[in-house]
Structure formats: structure tokens, C-alpha cells
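Listed after this line are the structures, all set down as C-alpha cells.
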Structure I
Amino acid sequence: MHHPHSPAREAFHNNLQLLQAFMADEQNFARLEAAADILAKALKNGRKVLVCGNGGSTCDAMHFAQELTGRYRHHRKALPAIALSDPSHLSCVGNDYGFEQVFARGVEAYGQQGDVFIGISTSGNSENVLLACEKARQLNLSVLLLLGRQGGRLKGKGDIEWMVPGQTADRIQEIHMIVLHCLVELTERILFPSNYTSNAR
């Protein structure tokens, strides 16, 4: 029989508490709707999405990008999204310019006015995400930021920001992934409304 205070149960309880704290801020839902409008407008106009993060947030960036280029829940045309995670790019730029420049160089290479940049940082202090955000600003990209704790140095740098008030990166990343999935769904609902009717398959 499992102990009622097992580490596994505690992990789910902590996740639930953090999710409830995030949901208690009604502005987080308004931010999701506003961000989906930005994404839908950019994609409708033939622009693209660039997304980056470190470690587990790199994986979240790749996950988000493939939901757009591949399939989420329903069939629709592929949508252009690039996760700045190519190991040859990261190792080249890291070797030649320093690891803090790996994402900024990616934004410089691919970013064009009208695109959307999404930066993910559980601490809000990732230097390479900060520099990428600044490069995105220089190139007139819209900037969305998924942050943690109090937002760190990235707080205030985005057009729209979410700050997950967790204390550990793993719990923050779990909420970040819900936000990213919700962004995909809301964007699809704008661009492909027929996929979300009762008869959609």
C-alpha cells in the first residue's frame, strides 16, 4: 500500500498547487489569447516563429516547433516554426563567439520583421536567451517570454510574458509546456476554425 505522503504523491500535489497559483492570475489567460492573436497574424501573413531555451527548455522549444510544423490534434497545413537547437549551429557559434551568443546568432540568421520570437527561461536570467531577445527587438520581431520565479533579468523585455511562480526548474517547465500547448490550440482555433467544430476529426 502506498504511503499517503509518498514522494510521488507530493510531486503531483506540488504541481497542482503551482498550476492553481498560475491560474489564479486571470491575466495569464488574457496573455494567452493576445499571444495567440500575434502568432496567428504572423503565420497568416507568411511569417514564422523562432523559439529557444536551454536544457529542458530546449526540448520544450523543439516540442512546440514540431507541434506547428507537424500536427497537433487535427490535420492542417504545416506552419513555419524553428527551434534554435541545431547542434552544429550551437557548437559552431559556441566555439567561435561564446555560448551566450548561440541563440542571438540564430535570430540574426533567420529572423525577419513580422516574425515571432519565443524565449523560454525558468530562471529568467539565461544570458543567451536575453541576447536573443535583444536581437529580436532590433529586427522588429514580436517577443513572447515564458519565465519562472520573479522573471529575472528577462522580466519586462517581452511584449507578452508569463512568470510561473515555482521554485524548481522541473515544476516551472511543466507549466511552461501547458502554456505552449495552449498557444498551439488557440492559434489553430483562429487559423483553422473548422477543425474545432463538433464534426472535426
Structure II
Amino acid sequence: MTPRPLNLPAGRVWLRVAKPDWADPLDPGYAKNVGGRWNPPNSFPTLYLSGNVITARLQIERMCAGTPITPDDLADDAYMLVAATLPSAQPSADAVTEEGLIALGLPTSYPLDDQGHSVSHATCQPIGASLEQQGRSGIWCRSACSPDGHGRELAWFSGSQRAAAVWNKPLPFGLWRHADTWHDVELADQRDPTN
């Protein structure tokens, strides 16, 4: 596998949806232990970050899926939004463009397969593990929370590095429940890493 390389823009802001009782929303250790879409359980520290405000909101919708609850039913403090920056020089891989997906052995319809089913964690985890072993710092990908492929997120393989919070306090859900743009959460527009 030869990934399509991608250097993350220095100083770019990323978003993390978190629960209020998390001691440290930017701790990559939880995903290291339990695993996630791009890292197997008991593997390497990984921080899952939304690439824009709409994807962060879609994460909430996905968590409500299969329940009688909608995001509008949630209390204003049910979730928080954390804005963070990463250390500079983060060589990553592209899983957004068709070329990037093909290079990773994924269907160009990702996050869905050719039959319209979600591509599984079991398919993605070995790809993430291979990228981490190759020294890639993460994978910029289409988010599985939006089957149409429009959501964007980053699985950041942090190693010993840490993300830095942008705000002194996370933003409670009530303040970004209907946000669509970076300006709605009082941040400047952020560049898409694939552009």
C-alpha cells in the first residue's frame, strides 16, 4: 500500500465532540485502548477530530441514531465542542479524494462499499495500523457519520505529541447546536488539507 501523502496545514483548527465528564477531551489514550475506526484496540494513541462544524454536528446525530432522541431533545450541556491545534509537520494520508481512497485499497464510494453498506472498522483498522507503522501521523478521511461522503475528519496518530486547546473552555452544545460554519463558533475559516 502506497498512500497518497498529505501534509496537514500548520496551525489549522480541528474540532472534537466530547462529553462534559471527560477529564481530558484531547487525551488520545482512550481510543488507544478501545480502538476506533482507524486504530485497533490496544494499539497506538489516536485522537478522532472533526474537520469542520457540520461534521461535528453530524457526530451528534450519529450518536442519537437508533434512539427516540434527536439532537434538539438534548440538554444544552449534553456535549461540548473542543477546538484544538496540532503540532506542526504532520505527514498524513489522504482518504478523501478518489485517488487517495484507491491508493489505500478502499472503494471510491467510501464510507460506503460498492453495495451501499458501511465500510467496516475491520477493513479500516489494518489500513490505519499500516499507515502508523509507515510513520504517517494520521489519515484525513471522509467521515463515516455522513454516508454521502461530505463529512470530513482526521484520525490523528499522536504518538507522544499532544493537541493544544484553542479555547479556555469548551463550547457547550447549546451554543453550537445550530452552527454551520467556522464563523458560527467564532473561528476563522479553515483550509481543507486536500486543497
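In this comparison of I, II, the computed figure 1.00 for FRET efficiency 1/(1 + (r/R0)^6) of positions 53 and 117 (r between Cβ atoms, R0 = 25 Å, to 0.05) is attributed to I.
If Rg and Dmax of the Cα atoms in Å, for residues 37-84 alone is computed to be 11.0, 31, which of I, II is the source? The correct label is I. Looking at relative contact order in percent (Cα under 8 Å, 6 or more apart) over structures I, II, structure II comes out largest.
When Cα extents along the principal axes in Å is computed across structures I, II, the figure 44, 38, 34 traces back to II. The greatest value of mean count of other Cβ atoms within 10 Å over residues 45-52 among structures I, II is that of II. When distance in nm of label points 7 Å out along Cα→Cβ at positions 13 and 109 is calculated for each of structures I, II, structure I gives the greatest result. Each of I, II could give mean projected area of the Cα convex hull in nm², for residues 21-132 alone, but the derived value 8.0 comes from I. When helix-only ellipticity at 222 nm (-39500 (n - 2.57) for each DSSP H run of 4 or more, over all residues; to 500) is computed for each of I, II, the one that comes out at -16500 is I.
Each reported figure results from applying straightforward, stated rules to the coordinates on display, with no laboratory input. Since the structure is predicted, the reported quantities are computational estimates derived from the model, not experimental observations. Cβ atoms are built from the backbone, for glycine too; each structure is taken alone.
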